[in-house]
Structure 1
Amino acid sequence: ADLERKCYNFCLEENCDLLILQQCKHTTVVEYMAARYLSKHVELVNLTLYREHTRISNFLDQLISRHDKIATAVLNKDTEQVLTMLDSYQESQDDLNRNPLHASHDCLAIQEALVAAGLQLEQRCLLSDYTPLQLADERKDWKFVNLLLQNNARHNFPSLGLRTMRTDQLEEVVESCISTTLHHLLDWILTNRPDYQITQRNIYSASVCSDTMQSDLLFRILNRAHEQKLHDREAPYRFMWGSTGLHMAAYNGSLAVCRFLVEKLNFSADLQDYSGQTALGEASDVEVATYLKSLQKDFRQKELEPKAGLEEDVVDSAFIRACNSNNLELVRYCVEQDRHDFMKPERGQYGFINAIAWGNLSIVEYLYDKGFKDQLDIEDSTGCTALVNAVRYEHLPIVKFLVERGADFSKIQDAPNNSELRQYLKDHCQYDPPITFEYLSELGLDELRSLEYNFLTENEDGDVLLHYYIEYHEDVEVLKFLLTQYDNVDLESKFTGRTPLLEAIRAHKAEFVDILLETGADAYKICAKTGQSVLHLAAQQSNKRLLDLFLTKYRIAIDSRDNQGQTIAFYLESNAMNLFHYLVERYGMDVNAQNNEGRTVLHEKIIYEGFLHLNEVEYLLREVGVRQNVTDRRGRLALHYAAERGNINVVQLLERYGGLEWNVRDADGKSPVDLAKEAAQEKLLEYLEGSN
């Protein structure tokens with residue numbers, strides 16, 4: 001009973017006694033013991049406990065729903081199982097009168113399926129008296145709230161978080177609604193929160209999404225901004241490159257939004273982003289361009305004047321942008337109405353050559369007739385001609401158009417994959433493209449079988465076609481054919497040192513792995529360059545099935561090392577910490593293994609400070625019990641590196657899960673405090689002084 005109580009307190013995070021982990025070995029057992037304690041003390045179950053302690057609320061949900069298979073699948077976010085069971089599902093409720101909608105969160109596919117199946121939207125939980133919408137609101141699961149509103153769920157609850165949250169918090173919800181098209185929730189906010197002040201950030205986001213937002217909602221936002229005199233309260237919001245809402249509305253070709261921003265919200269058409277571009281330069285629509293140009297009386301003069309602080313001609317013209325965006329209408333406007341000098345290069349670019357990359361024969365024909373027929377073989381700053389670009393991007397109709405009009409084909413060097421284009425080049429340009437791995441990979445199985453080709457041919461990286469195909473392609477039948485062309489299916493790449501099996505694991509090709517093993521690939525062969533085994537690469541890809549396969553069937557040692565002395569513990573990604581726990585629990589993976597530098601995984605996580613390193617460090621300390629008292633070859637603890645980097649958060653974690661050894665000195669005789677002083681980590685030193 002005492003152990004159950006300690007486990008319960010551990011889950012409450014009131015008492016992080018590491019003896020608990022030593023006694024129970026694994027956190028699953030800790031949660032089981034905590035659940036037993038809670039089941040014997042039901043008086044402890046209350047709404048505050050459920051809301052404030054995620055770990056307890058999770059296993060409480062599992063306990064309450066343990067007899068309902070679909071509710072369990074919902075909690076585990078097992079979409080496939082939920083969809084399979086819905087056809088025969090008879091609505092039930094757990095001991096708290098909840099249906100699976102109450103338990104579902106952050107999984108829209110499951111939520112949509114449950115709503116479509118007709119589950120009761122207004123059913124109330126006995127613990128909180130909440131409907132599914134109220135719970136979704138409390139969890140800030142806005143996609144689910146939007147779905148429930150779409151299906152007419154009741155929403156007139158005075159305590160709803162959406163009604164009571166501060167306006168600065170509500171701004172983030174509005175931003176989420178705009179960017180992820182949560183139109184029903186956005187409509188609810190605009191209707192039920194008249195106190196909400198539209199911000200310039202909202203205007204920018206609405207302009208960005210003006211082509212996907214419902215028009216009525218878009219203009220409700222704009223009109224409210226006008227009514228609230230937003231233009232007097234804030235300057236236009238600028239994104240990281242300095243673009244404003246007007247730039248984005250022009251880019252989306254939304255004339256109505258552009259006019260509203262200029263005429264109602266006082267946006268200036270002369271506003272430039274940080275590259276010196278105005279909204280006119282972003283215009284993708286002729287009407288938008290005409291309107292914005294009419295606002296710039298001295299546009300031609302401004303266009304000719306160099307921008308202050310900018311190199312001359314660093315901004316693409318509207319003409320180049322039109323050619324680069326496949327917009328024939330805007331190309332015509334720039335040439336005929338704006339009288340743009342389209343024959344003049346801009347930063348070494350010709351719109352004629354650029355347009356070819358998009359495969360728009362109409363633009364090519366138009367610009368050819370307007371002037372490029374006399375300069376068909378003109379080169380851009382990279383030495384690329386129109387025909388070279390057409391071959392490079394494999395646009396056969398444009399290639400034919402240019403060749404038939406006498407384009408020079410002597411500069412073609414690319415090796416296209418399109419068989420029809422290759423044959424055309426042979427027949428009409430006296431050019432026989434070289435055979436590349438990509439070309440071979442694009443061939444059909446029958447074409448490959450009929451091809452006279454030495455499959456042991458290596459590319460510039462020292463790979464044979466088998467290596468290349470496994471890395472970049474997925475056709476199982478082609479792989480089976482290629483395997484018949486090699487006596488040795490364990491050929492090593494001269495560049496990477498990997499065998500085809502290692503390459504398949506690294507490339508996430510599970511079906512390829514199975515085929516290679518069936519064909520006789522050697523699962524014990526390691527990478528000639530790095531010493532990585534199949535285990536290392538399977539761990540790097542977080543592939544539990546392959547790890548189980550190699551550990552059980554092939555009995556590969558779980559703590560085998562690569563050339564740097566690293567076991568698979570060093571290879572597990574930040575999103576695979578549960579797999580870390582599984583490998584420790586089932587196979588006894590050594591969590592304190594040291595590499596050639598004497599460092600453990602804990603050392604490495606602290607040294608390299610990945611994006612999620614704090615979560616990883618806490619997981620390693622709390623869930624799998626890594627030791628802090630391991631020194632590397634420099635005599636350093638993990639604490640030395642945390643102190644040297646001034647990482648107060650890591651220091652606090654190390655202290656919380658085992659205490660700190662500030663007096664341990666490394667091989668140079670330096671303690672963690674000495675290293676912090678040398679690195680001038682003043683904040684850490686102040687923290688240490690304050691905490692004695």
Structure 2
Amino acid sequence: MTTEKGILYRLYLVAALMFVFAFAVGFKLLNIQFVEGDKYEELAEKRTYKDFTIPANRGNLYDANGNLLATSVPEYDIRFDAVTVSEKNFEENLKPLARELSNLLGKPTSYYIAKLRKARVHKNRYLLIARSLSYSEYVKMREFPVFNLGAYKGGFIAEQRTVRELPMGKIGERTVGYGQAGLEGAYDQYLRGRNGHRLKQKIAQGQWKPISDANEVEPQDGLDVVSTIDVNIQDVAHHALLTQVEKFKADHGTVVVMETKTGEIKAMANLGRTDLGTYYEKRNYAIWESHEPGSTFKLMAMVAALEDKVIDTSMVIDTENGRVKYYDRVVRDSRLGGYGKISAARAFEVSSNTAFTKMIYNGYKDNPEAFVNRLDNMGLTKKIGLDIKGEGAPKIPHPDDSNWYGTTLPWMSFGYGVSLTPLQTLAFYNAIANNGVMVKPRLIKKVKDRDRLVKHYDKPIVQNAICSKETALKAKAIMQHTVERGTASNIFTENFSMAGKTGTCLTNYGKGKEGSSYIASFAGYFPANDPKYSCIVVISKPDTKIGYYGSTVAAPVFKSIAQKIYTATPKTDSFESIEVQNPNIEKNYKKFYALAHDAKTTMPNLVGMPTMDAIALLENMGLQVEANGFGMVKHQSIDFGEKINTNQKIKLSS
């Protein structure tokens with residue numbers, strides 16, 4: 001009996017435990033079903049379904065004439081759900097489908113038959129068929145047998161993405177940019193659009209399938225941006241620069257071409273050298289690289305001195321023997337023995353360092369702060385504030401700086417100890433071409449939504465007058481003479497007029513001649529008498545065994561660009577100075593230069609001619625000129641037609 005009771009007791013215990021377990025399971029099921037059901041359904045849904053972002057198509061980036069600089073192109077990855085297709089459709093259309101895939105993608109028909117059959121056997125619902133198809137290829141493929149039945153009956157899965165394409169290829173690549181760089185980064189707020197969303201279902205580990213052909217939220221395409229770049233000028237600038245950096249085996253170089261009146265940048269080329277000796281758009285040197293400008297800064301120094309009336313262009317400076325000592329350092333001219341006694345205007349034309357140090361040092365040595373303040377007033381201490389990121393900061397020393405020395409002021413006069421980016425230098429030259437009005441360089445014209453104008457950008461003026469019109473006109477005349485008979489005379493042409501200044505800057509002082517490296521540059525504008533475009537060329541570290549002067553390395557790039565632009569858009573260009581008002585002078589201007597060059601024994605008629613032009617003609621004829629006043633010549637001490645001798649003195653009155 002005892003044994004039977006024990007067995008019964010154990011049976012009751014087991015039954016009770018089973019009842020408790022069943023009750024607990026039932027309670028849990030009821031709790032999940034009615035109390036926590038929503039939570040678990042949501043969790044399951046999250047693990048099964050996922051909201052994917054669909055990137056919006058970026059807006060197009062155009063040049064000023066409507067040519068594409070950057071555009072979004074769709075690409076497609078094609079996948080196949082081998083389970084969705086019925087057995088009948090699969091077997092009947094397998095070979096035709098494989099043939100079409102072979103014709104489009106290139107692999108044998110047998111390869112695709114085996115691949116599709118294997119996917120069917122293994123119930124693969126996400127088989128990769130092809131990657132990165134173009135839109136036209138995608139359109140063809142969706143009409144293939146089986147695939148033409150769509151996603152639900154044909155298992156056709158197309159996943160679209162967009163890629164950025166640059167129709168100009170590597171030309172202007174840094175200017176066009178990518179990500180947060182270049183034009184793409186500067187105007188991303190307009191170009192990027194608004195992303196869409198699409199719901200997908202998880203069908204395997206790491207594999208997701210769209211649950212419908214329609215997107216839950218459609219992406220909103222970005223706006224189009226019309227830039228100031230001209231692809232034709234960009235192409236010209238790129239190849240002109242490439243030719244020269246290759247010829248001189250330079251480390252890198254940059255060119256910027258800007259429309260004078262508006263500040264619209266028409267071209268910006270940047271080329272850096274690779275280890276293999278080839279060149280590509282490595283960095284945006286035009287905006288980023290702040291460097292000592294060398295002799296191109298002489299324009300800034302001269303304009304400052306003219307404005308402060310510490311010099312006049314006719315002032316005579318003795319260059320001595322081409323060497324002037326300041327404390328323990330010596331300033332040298334590139335010409336051995338110097339230039340003798342020359343006018344301030346001629347000092348600019350021949351780029352005399354000794355003359356410029358004397359002008360600036362003697363004029364400002366008692367108050368160097370006045371010189372620096374004048375440079376500041378002309379906008380040279382501030383960034384331009386271009387939309388493209390990464391602009392280098394200008395550096396203009398101040399007498400209060402701890403590293404201001406007795407030699408700082410004279411060295412600043414010819415562009416050492418100061419630092420500017422190529423674009424900052426160009427902005428100043430452009431202002432002089434504009435008779436003193438500085439316009440802000442810009443890269444955007446307008447924003448549009450297809451054909452609807454969203455925003456138009458007007459010409460921004462930074463300063464109405466960085467200097468007086470009188471000073472600007474003097475500087476313009478001197479820069480034109482620099483091309484006609486100065487350091488840039490090698491680029492002179494009878495076809496049209498140019499104006500500008502060469503620069504040659506030693507970049508590593510004190511390392512000996514063997515380790516010397518230079519920056520060669522040229523900044524100017526054309527046509528000289530009616531400026532349409534300003535341009536700067538900067539070429540860094542050319543091979544010194546081949547050449548390194550601004551006149552031979554950088555200036556020819558300027559001329560090449562100017563010639564091609566001028567030829568493409570021919571305009572009337574005379575030898576008329578902006579001050580010339582006498583039509584007879586305009587008519588005979590070219591003849592005067594012919595006299596100066598070819599018949600140096602006869603005095604031309606200078607009455608009614610701008611004094612600056614008359615000085616240039618007479619000095620070129622070997623005469624010593626004393627000018628009284630500025631403006632038009634009213635009297636000349638040697639009459640028209642008289643015989644003249646070298647070094648003979650002549651007085652001009654205005």
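Values quoted throughout were computed directly from the atomic coordinates according to the rules given, and no laboratory measurement underlies them. Owing to the predicted nature of the structure, the values given are computational and were not obtained by experimental measurement. Cβ atoms are built from the backbone, for glycine too; each structure is taken alone.
Once distance in nm of label points 7 Å out along Cα→Cβ at positions 115 and 243 is evaluated on every structure in 1, 2, the highest one turns out to be 2.
When helix-only ellipticity at 222 nm (-39500 (n - 2.57) for each DSSP H run of 4 or more, over all residues; to 500) is computed for each of 1, 2, which one produces -14000? Structure 1 accounts for this read-out. Comparison across structures 1, 2 (criterion: FRET efficiency 1/(1 + (r/R0)^6) of positions 451 and 483 (r between Cβ atoms, R0 = 30 Å, to 0.05)) gives the highest value for 1.
Figure out for me which of the structures 1, 2 the number 5 belongs to, where relative contact order in percent (Cα under 8 Å, 6 or more apart) was derived from the coordinates. Matching structure: 1. Name the one structure among 1, 2 that Rg/Rh (Cα atoms, Kirkwood Rh) of 1.25 was derived from. Computed on structure 2.
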